[in-house]
Structure I
Amino acid sequence: MIDALRRAFDRTLTAFVMLLLAGLAVIILYAVACRKLGVSLVWYDEVASVMLAWLTYYGAALAALKRAHIGFPGLVNTWPPRWRVPAVLFAEACVIGFFALLTWFGLQVLVILQGDTLTSLSWVPTRLTQSVIPIGGALFIVAQLLSLPEVLRQARGGGIVDHEQLAVLATEAGETP
């Protein structure tokens, strides 16, 4: 059940990140073309900045699901399995605690921004653009929790998979990581 949920979460988040990336690329190319034609868009900078922030937060949640963030699996793997599990649980508690705080304070920011709008698009509420903070934090927590069973299984077994090391080895072998 967790695997099916994880795959669905992965597909949904991947599709959303790809949509954001494609949308950002289209907006940037459109703005460049307009500028070349001598027509400057007043909303471009603000919208592109918001989309980049959204791409960062949602992409970070996707990376968390794939355990592609910087970590210390090499250090943890040097310990005996009985110490790996507590180390993983401690690290998870720290990460989840941080993102719980980020989500909580992100919600507080939305309350403060009530009534504000974007400068160039006055019909777009700032609360909408900044909603990425609590939503991204919550998605990161979900991603961590969905990937935790696999990491715990690895910690109890032969060790945690080091994705950075696998990418380096794949690159050295001429493969795409």
Structure II
Amino acid sequence: MTTIEAVQGDITTETTDAIVNAANSSLGGGGGVDGAIHAAAGPKLLEACRRVRRTTWPDGLPVGEAVATDAFDLPCRWVIHTVGPNAHRGQTDPAQLASCFTRSLDVAVDLGAGSIAFPAISAGVYGWDAGDVARIAVDAVRGHPADGVRLIRFVLFGERLHRAFATALG
């Protein structure tokens, strides 16, 4: 049985096995959640992301895809990077957003992670409505078998996002 919950907090302090980074396709760090995760993990995270770019994803990580690195100075074991769709660029297909959550869970299962923490992917500077993100995310994780993952936690920065996810969870 998998527990799915929403909490208000800072994803960089999560002690789940894996946390999900709302990354950009370059995996080079950025603002928001991405910048906070890179800052907290230390410079080895950027080195690991550059290695991924040189080997697995030389053209950049596509929207809706996910890849894992070690977490370095973070209290979790892995960072799973995924690229959310950017509504400001016309990327408004809910399937692309759902894929961020399901592909991240696929990677978590492959790693043997028993717990994972997600941010509100695409609800920040990528312009998606918080309620839409919450509904799509909750439906995606509820519909995923998530074999071996006992805890799926949405870690939301701010009351507005937390309220949207709490509502979507029912």
Comparison of I, II by FRET efficiency 1/(1 + (r/R0)^6) of positions 42 and 66 (r between Cβ atoms, R0 = 35 Å, to 0.05) - largest value held by: II
Of the structures I, II, the one that 31 was derived from, the read-out being relative contact order in percent (Cα under 8 Å, 6 or more apart): II
If helix-only ellipticity at 222 nm (-39500 (n - 2.57) for each DSSP H run of 4 or more, over all residues; to 500) computes to -26000, which of I, II did it come from? I
Just checking, which of I, II has the largest value of distance in nm of label points 7 Å out along Cα→Cβ at positions 74 and 138? I
Comparing I, II on mean count of other Cβ atoms within 10 Å over residues 2-9, the highest sits with II
Value 41, 36, 27, calculated as Cα extents along the principal axes in Å from one of I, II, is from structure II
On distance in nm of label points 7 Å out along Cα→Cβ at positions 10 and 154, which of the structures labelled I, II is highest? II
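The numbers here are math on the coordinates, done by the rules we state, and not lab data. Keep in mind that what you see is a predicted model, and the values were worked out from it rather than measured. Cβ atoms are built from the backbone, for glycine too; each structure is taken alone.
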